[in-house]
Structure P
Amino acid sequence: MSERIQVIIAAALMAAIVLWLQFYQLETKSLLEQFDFNAPVLWVEPWRIISAHILHLDSQHAISNAIGLLLPTLFFVRHFNVRTWLNAFVIIAASTSILVWLWGAPERFVGLSGIIHGLFVTGILLDWESQQYRLSQWLLPTALALLVGKVVLEIIGVLHSSMLQNTGEDFGYIHAAGILGGLLAWRLHPKKN
């Protein structure tokens with residue numbers, strides 16, 4: 001089986017886990033309370049650094065994020081094997097949580113959107129790097145600029161998401177932390193010689 005297929009299967013399994021957890025938490029009401037990002041108890045219960053990203057507030061949020069996780073994976077699968085994809089996932093998740101904790105906002109969250117933003121950044125930079133950062137390849141830097149611009153608009157309150165309104169107005173900070181996590185994952189990604 002090719003590495004690309006293995007990466008797609010790993011992403012599909014992660015998406016399936018996200019969806020399964022959404023339906024499981026309907027039966028187990030305390031799941032969100034035990035595993036969401038909760039800044040005051042983050043270092044007493046450090047599993048929340050990762051677990052918050054695979055839980056969601058409702059089915060629409062879970063389905064959208066599961067599909068969102070597959071998109072950057074499919075677009076940039078050629079740059080990953082299963083290990084490097086999982087490394088990027090964990091690096092982005094951990095750095096997103098730590099940055100949100102450092103910024104102090106939001107105090108609580110769940111969802112994959114920070115990781116999705118980070119995977120897009122990692123993939124765009126890996127793709128652009130493989131083309132030796134040629135500016136004639138205008139699509140990649142434009143996509144990166146649009147993604148960063150979207151997050152800036154979210155942070156200043158111009159762009160809103162009806163799906164994320166129940167997380168408050170601070171979801172732009174989660175996305176910004178995901179972008180920075182994506183930069184870190186890109187820097188730590190093994191370089192081909």
Structure Q
Amino acid sequence: MMVGHLIQAEEGVALIDPPMCPELPLALQVLGNVLAIILSTHDHTRGARYLSQAFHAPIYVPSQASPKIITQKGIEHPVFYDETTPLPLKLRAVRCSVPFPIWQSETDPYIDEMMLILPDGMVATGDLVMGSEKESLLACPEGFNDPPNTDKVQASLRVFAEKLPPNHTTLLASHGKDITGTLPQKLQSRLREFGLN
């Protein structure tokens with residue numbers, strides 16, 4: 001399941017990892033000004049190109065993204081962002097990179113993404129972590145591979161725990177379910193499971 005998020009403020013709307021959904025442009029017209037489309041990872045281009053064209057909105061892409069993948073997806077003139085780039089609606093980026101060589105191979109997902117920090121206690125992630133149907137916290141590659149490699153799960157949990165700002169309690173996940181209000185407790189529970197805290 002692929003999930004995108006819409007952040008709305010008085011000045012307009014920002015889309016995070018928006019899905020490819022034919023009805024979405026019509027629905028967005030009702031909300032007003034689409035300020036930007038923000039990708040958490042180069043693998044989440046999804047509906048970014050057609051929404052950018054429909055609303056003349058810039059596509060923000062993590063600076064560590066592969067220009068080759070972005071070009072292959074038909075995204076022209078992306079705005080490459082890093083942790084110092086001012087983002088719309090007071091969003092802030094934090095780079096989450098699972099250390100080499102755990103992920104980087106021809107057959108495994110590539111985890112080097114941006115976690116987006118919202119000012120009201122929420123964070124948005126790409127593939128690093130997500131919520132399950134039972135609202136437990138999963139770390140990549142859980143939910144993608146069965147059974148998942150536990151070394152990779154632990155590595156993802158470590159990075160997420162290190163980067164998660166204090167007092168942020170809600171996860172906006174790009175796959176699976178969001179976790180609302182209980183993110184720190186669920187993270188601590190998963191860390192204890194692996195003896196990581």
Structure R
Amino acid sequence: MLNACSKKAKKEDINVLLKKYNSQGFLIEKVREVLGENVSFAVKGNFDNKNNLEIAAAKEINETDTSGIQFFLLELKETELSVISSTKVLRGSLTKSLTNKIKFPFFNYELLYYNSNNYYMGSRGGEQFSYIINFKENETYYSHVVSAPKKLAQIYISKNIKRKEIKNFFISNAKRDFPNIRVSVRDMNLDDNNL
């Protein structure tokens with residue numbers, strides 16, 4: 001009888017904890033306990049198609065030898081939040097960027113979308129980085145837009161993208177800012193003479 005009461009109390013405690021994760025403030029606080037203070041984005045979702053609570057988070061990395069952003073997938077196991085997957089450090093900044101979960105009809109789970117927006121753009125051109133993080137398949141889909149004065153803007157789309165819908169998603173988003181954008185077969189640097 002004591003064992004049954006203990007299991008019931010534990011289930012009630014977990015249900016109370018799960019409800020707390022509906023608060024964005026609580027969610028960020030718990031993710032920062034695991035990943036550190038530089039976390040500025042966290043969202044609940046179905047990123048790995050499991051039944052556990054899953055949280056995707058983004059963290060700014062500013063170390064002497066590495067800077068950029070990194071994305072993490074965390075999972076609540078019983079009452080402990082832990083990292084189950086992460087990307088490498090990617091080019092970008094969370095400042096003035098757009099990060100959110102995204103759903104495509106051909107996946108039965110959610111992905112994470114990032115766009116640097118105009119953070120790396122200036123009056124003389126610049127760059128825009130976009131990522132779609134597929135935690136379930138451990139893939140990072142990537143697009144890189146480069147704009148230079150008196151030249152057509154170009155977009156590079158990573159070779160690991162197999163679905164044309166994802167390629168079209170990156171291209172159509174870039175066309176909002178650069179209607180005449182050209183697709184490049186290789187990734188570019190802003191200071192390339194071949195742009």
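What follows draws every value from the coordinates through simple rules; no lab data is involved. Just so it is clear, the model here is predicted, and its values are computed rather than measured.
Here are the numbers for the structure shown:
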| read-out | value |
| --- | --- |
| Origin of the value 16.3, 53, where Rg and Dmax of the Cα atoms in Å was derived from one of P, Q, R | P |
| Comparison of P, Q, R by relative contact order in percent (Cα under 8 Å, 6 or more apart) - largest value held by | P |
